[in-house]
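For reference, the structures are reproduced in the following blocks.
Every number here is computed from the coordinates shown, using simple stated rules; none is lab data. These numbers were taken from a predicted model, which means no experiment stands behind them. Cβ atoms are built from the backbone, for glycine too; each structure is taken alone.
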Structure I
């Protein structure tokens, strides 16, 4: 996790510090006048923005677009696309000499591929430019684990902080993992809220036996869904997919422990746990078919919605349980500017405005995800959303190195790791056998991508 600006790397926003004042990156009067003059010149421009829909965070954000135009005079042309179709549309537009988009939203796992192709514009210099910098933006208020996982690239493992790391995006619609639990069931069975995996597994067994429902809901569908489920347990047990030199280590003890834990959780899970994707996994919890939910915080809104949830007023949340350490997921969406954008300066204004303190709070209040510490600390927000009171603690433990962020990861997740983990659930292979069988394929993909033997930058932080 980032502890301060310097951990991002010398070339990533360190240079920007001079453009922002010492007091929370607030601009001085001269910089404010400079940015105002530039922003005035941008009035009348139209930016085309690619963003997902339907999506709870961006459905809320979309409600602010007209306000942006009123305040800045910059119009927005909207390209709202189901997120599974967004990547192909964005790639087609960003590979042209002159682009289709001025600002895009992207999933964290797309970041490395976009950057490898040179499709994104680094934000360092733009945010350091006094004529573009938004007054009182306060970069340090952005949640560091989200900034690093979603926005930073170029350090060790392609995404960790280091001298060569740069900022390519701002987190927006970012997510971490939480443990949701049924208060009524735990009280009835006299169980404490699990803080460790040992306690969680015990509680699942008790609930499965005595309540005759599932313990925890989990993704288990072959491909990237089951890989996601395994990753949820890998980091808390101290594991990684690759070490700092891109040597596969997923088949070592932490990876084995994570796979065995996934098997035990699915065995005591809901009836349909064997082939569940995200929707089925979440629905099992919302329909009262299990007592625990361990996955993205995206469940918080639906769990409060009587139209979607049968467990309204029965759910509370806790930190992701610890294995050998506290950890938590980092994922979700970010905002970036394509290198071939027609109006990059107007796009820079847009992404700053949308991720500013005031508008982060507005979107979170409307049902989006908070991206700033100040939003989570806001008294009114906490009163309206008491279930999110534990997020500051969760996010301080969140791991930016949650998954490999290299272009080859999509293939590895779907077609290599995600094809052997089902064998662990069915007992066809042991966890050790299944994970070890992936190593030759992973090494081949790493070799073809140029990652094996890749030097780790001097002074790089370890994952």
Structure II
């Protein structure tokens, strides 16, 4: 083949040499090097990057991408027991069918009349989730559970004028990282100090004595998750709520909404603000975007005035029997007041609110109860099967859909076990040994309504073989 001249990249307009020279001339920049002088030399790559040749045709690019993507193994191809913040639940086909309708898929902002249907659907999402949580005020979803928790902590800080929050030792590392971002570095004027409280290693529940020791007149809130990150149902939740309120602090509870078919809502044991993920409510697992997080509270002005999110309200019109839907408290969110709003709302996941509204309407109260009971039964059946394998121990009791499995007795690392399971068509549990070394070689396993008895037996057989090798 003959050599061809170098051309501009078809997907990068500014790779055209003429455009490059014109830009440099217009801005008065003498060289590309001068644009990067503010970056220290030891932070820059000195050697040239060995890049492959440019793909200058759509055919070549398409083939290249298919080759890369073919290396992926999805949860449709292997049996997955991964969880830890993104879970495999069944998504009814009608959820995505409704979300894909043009009036929802393409609806962002429009005239008040064009927004009526969308606003009503959002109002239904808020109403249904409020009923599930036994709370009256629910905002439209934010980017993720971590964002919801971060916003709730800042809400509590503004209400109490305190700048410290107590959080559990065992929390999703990703969620903890997001919360740290919301609490800001200590050098910032509105920084919130994060204080960890311990967990009883035997039960997996919060250490009440440690919470009492760390509560002070600086504490804005206690952040609690129930079920916790390790799946354990918190037995001391009401007592923790009492401690928070006696200290003048708020109780913020993070919850998996599908657990509420079998567990009491956090408002029943004293939660002031409730947060969590809407991903289990009709949203598929995916990466590269927000899974959706909710914030809810009692319908009291002191809470309402601190919400950073959009909220849809219902009101009667001049025509008898007619109602209308529209934004309320719009000015206090960043959409209404930009940097003057109550925190920055960030990227939107409002389409997911439509899918979750459809999901919740399909299940109803009995559906949530049946779903919760099914998950409990299958998860505990799985734990019994795994505990019979020599060297394998299920660490705690009293959990919902996730549980910790310890492999110290096998003499193998979680990494090696998961590699062996992958070769047998199984995604093992989330490796906890790096983030929580005190748990030893432990993994977090997740079982939902998607797992059949055959799936669980396949895991048990494969794990027994891997541990024996």
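Computed quantities for the displayed model
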quantity: Per distance in nm of label points 7 Å out along Cα→Cβ at positions 121 and 137, the highest-valued of structures I, II; calculated: II
quantity: Structure responsible for 74, 73, 48, with Cα extents along the principal axes in Å calculated and labels I, II on offer; calculated: II
quantity: When distance in nm of label points 7 Å out along Cα→Cβ at positions 49 and 393 is computed for each of I, II, the largest belongs to; calculated: II
quantity: Relative contact order in percent (Cα under 8 Å, 6 or more apart) - structure with the largest value, from I, II; calculated: I
quantity: Which entry (I, II) yields the derived value 2.7 for distance in nm of label points 7 Å out along Cα→Cβ at positions 209 and 281; calculated: I
